[in-house]
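Every read-out reported here was derived from the displayed coordinates using simple, explicitly stated rules and does not represent laboratory data. In this text the structure is predicted, and so the values were computed from the model without any measurement. Cβ atoms are built from the backbone, for glycine too; each structure is taken alone.
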Structure I
Amino acid sequence: MLVQRMCMLGFLLIVGIFQIDVVYGYNRPPPRKNLVIPNSGQNSQSPQQVHISAVGQNMMRISWITDSPASAKVSYGPSPSANASSATGTTSSYRFLLYNSGSIHEVVIGPLNPNTVYNYNLGDPPFSQTYNFKTPPSQFPIKFAVVGDLGQTDWTKSTLDHVAKSNYDMLILPGDLAYADFIQNLWDSFGRLVEPLASQRPWMVTQGNHEVEKLPLIHGTPFTAYNARWHMPFEESGSTSNLYYSFDVAGVHVIMLGSYAPFDSSSPQFNWLKTDLQKVNRTNTPWVVVLIHAPWYSSNTAHQGEFESTGMKASMEDLLFQARVDVVFAGHVHAYERFTRVYKDKADNCGPVHITIGDGGNREGLASKYIDPKPDISMFREASFGHGTLEIVNASHAQWTWHQNDNDEAVVSDSMWLTSFSSNPSCKQ
């Protein structure tokens, strides 16, 4: 362990030499203490870091890690005593410098009934602990929890406690998960921290800058840990990269974009997005929601002028506007801000609502400085930790609510009703 820590200090020194921008230099209020969740498994084959993600309309991917090789098998059913179904998947691992991951297991199970609780056991013979998850509904209403830039601090724990009480169907996260930043054991700690929630509801994520983990001349492949640990259903949406994908759930088409994957007009991501938007059928999915990491609109002084924001906006804003995307969620800036419907920096009734929600609980603290005067297109902004919920009631109406972490209580601080473009004749193409 001492040797590993010394090596990691050396790696971080290299990071400084190469000036890799993992943490940016503006002033933030002091964060709460960092958390490191130890492995409490009974033995080296005990499942840990269990999380689930949606695959298609009626399938789930169960992912977990064991310290030593074990069977990638899931037994499942509608009750603990009726695990009559089973499926076997794949096992992989990865290396990052001197770190060797445990065995990463992935099993896709189904077909599953919507809005149904399933119990499941992992391994063969199955490990004694029984888990359960609830599938999303197949039609409205559906409730999303939305949280970005989680990290693993006391603030993160407070946010997750609030999310757990929100009775959500699916969590969507616009990047920056573990804040491991090359220290791979922190990926393991993060997996254990979120397991109580992520093993019970599907978590759909996209990457942020803290997932890149690329070291020039030493580890040249970016997103090694992220891609190995958080396999999203990109293949099913015709994408060739785990960094961007889409999926349908209960009448909503959700698009996860990669702020740190090429996005210019000749890039695979741009061409995939163009094709994906052309396939959207607003009769089947009246709502279209997009997630990015680096916000296209922000009046916070943090992260202004970064190419991942300005370049992606210049390249892709027209595609989202022409497709009548309803709402765009972003992270990266550690504060909350909601804009009016906007297009090309001006209020536009046919543009999407942009919401920055990079306030989950990261170790870097809050981005508390805003540009004054407040732009007219910015409707609400506040530098506080918190989370949001998007409750889509029907094909035409949804309620967005942002909950501020106020002395560990989730306090509703911003709320609005949204009307879908599919129900707005004035904006139909």
Structure II
Amino acid sequence: MRHLGFSILLVILIQSLILNIHVEAGDGFIRTRGAHFLLNGNPYYANGFNAYWLMYVASDPSQRSKVSTAFQEASRHGLSVARTWAFSDGGYRPLQFSPGSYNEQMFKGLDFVIAEARKYGIKLILSLANNYDSFGGKKQYVNWARSQGQYLSSDDDFFRNSVVKGYYKNHIRTVLNRYNSFTGIHYKDDSTIMAWELMNEPRCTSDHSGRTIQAWIMEMAPYVKSIDRNHLLEAGLEGFYGQSTPQRKRLNPSIDIGTDFIANNRIPGIDFATVHSYPDQWLSSSNDQYQLSFLNNWLDAHIQDAQYILRKPVFVTEFGKSWKDPGYSTYKRDLMFNTVYYKIYSSAKRGGAAAGGLFWQLLTEGMDSFRDGYDIVLSQNPSTANVITQQSHRLYQIRKIFTRMRNVERWKRARAMRRGHWQGRNGGRHIGN
């Protein structure tokens, strides 16, 4: 009976979506219509992962097998979206030595990542800058501008200073126009890429009003779209509520970082919303039960707001539980994963805005130096790998049933059109008995 109820829900979802879907070119690009992702005209739901290290590791040809292995293992568990860095600014083995000066060896690493993702049927979300100091981040951009005589008082001037914004726009232009040395396809024309992300977790603690980041996104989103109309764009937000919805701010952990989930995601050119969730970090002094309660409320609110206020899809682009936490157990991590996955699945099967989740972070064997507590090696974490695979299967089933139903609907339409055409040729006369 449970399967019957699920099927009825899907039929209702499918019928409501069919009314709003026109046939899309089968070009492999993911698009949005309303609160849904579409791939070749069919609703798209995906289970995925973060692997920030892909370009960095692939820049060393002797280490590229780790990238291939990670994609192979991910694909085997039904994971079909990966989020990773398309930045590394200054410092050790950078992508960008200095503004406008690029490291070809590192770029070839990113070329390889995109080529391998294509081979394993994995879509990529590529982030273009970092809020934090690792891999350069906004601090590096500000320091570059200071070295050119700009007086900047804060790293937050990344969002305000015209020279810094010029450096960042140049990076956008360089990455989007990059010609892939492995595939022969410019990044902006490659359907392997699902979306660009303006910045990993943008924060502006010097302006709690949210106006600074709002203005920055309003400037950068159309700039990206002026170069690349093929790909989706998201801002990289963690999901904190701001001044535009004061009644929602009580849901935030006690963090005020100058972003606004509603106002920022309403900006034209931002195609879908993102939310991160780290109750173990944000509420570190509270117990597991309280953290799970927060997680449930956090996800419910964002999925609901994406559907009814933003009318855009939402991805949970980061979540996880660290094995470094006091009292950690695999059971507690699996419970957290199941909580996130259930919220996404429940929304998806009802035609809601939640379309997928990307855990932080996937590693493969022999990468101990990248372990941060949140790492998952699928071959070494069988129970968590099983939770992940089950979610992949559930979301795939929704996609498959929809495609089957949509094909039936298209066949019925074609038959009705043929019948109308036949009757028209025969003057509407009744043929046969």
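Can you say which of I, II returns -14000 when helix-only ellipticity at 222 nm (-39500 (n - 2.57) for each DSSP H run of 4 or more, over all residues; to 500) is computed?
II
Of the structures I, II, report the one carrying the highest value of Cα Rg over 2.2 N^0.38 Å.
Largest one: structure II.
3.1 is what came out when distance in nm of label points 7 Å out along Cα→Cβ at positions 118 and 302 was calculated for one structure; which of I, II is it?
Clearly, the read-out refers to II.
Using the calculated result 1.9 for distance in nm of label points 7 Å out along Cα→Cβ at positions 342 and 382, pick out the matching structure from I, II.
Source structure for this number: I.
Rank structures I, II by mean count of other Cβ atoms within 10 Å over residues 174-181 and report only the one at the top, that is, the highest.
I
Can you say which of I, II returns 16.4 when mean count of other Cβ atoms within 10 Å over residues 182-189 is computed?
It was calculated from structure II.
Out of I, II, which has the highest value for distance in nm of label points 7 Å out along Cα→Cβ at positions 278 and 374?
Top value of distance in nm of label points 7 Å out along Cα→Cβ at positions 278 and 374 goes to structure I.
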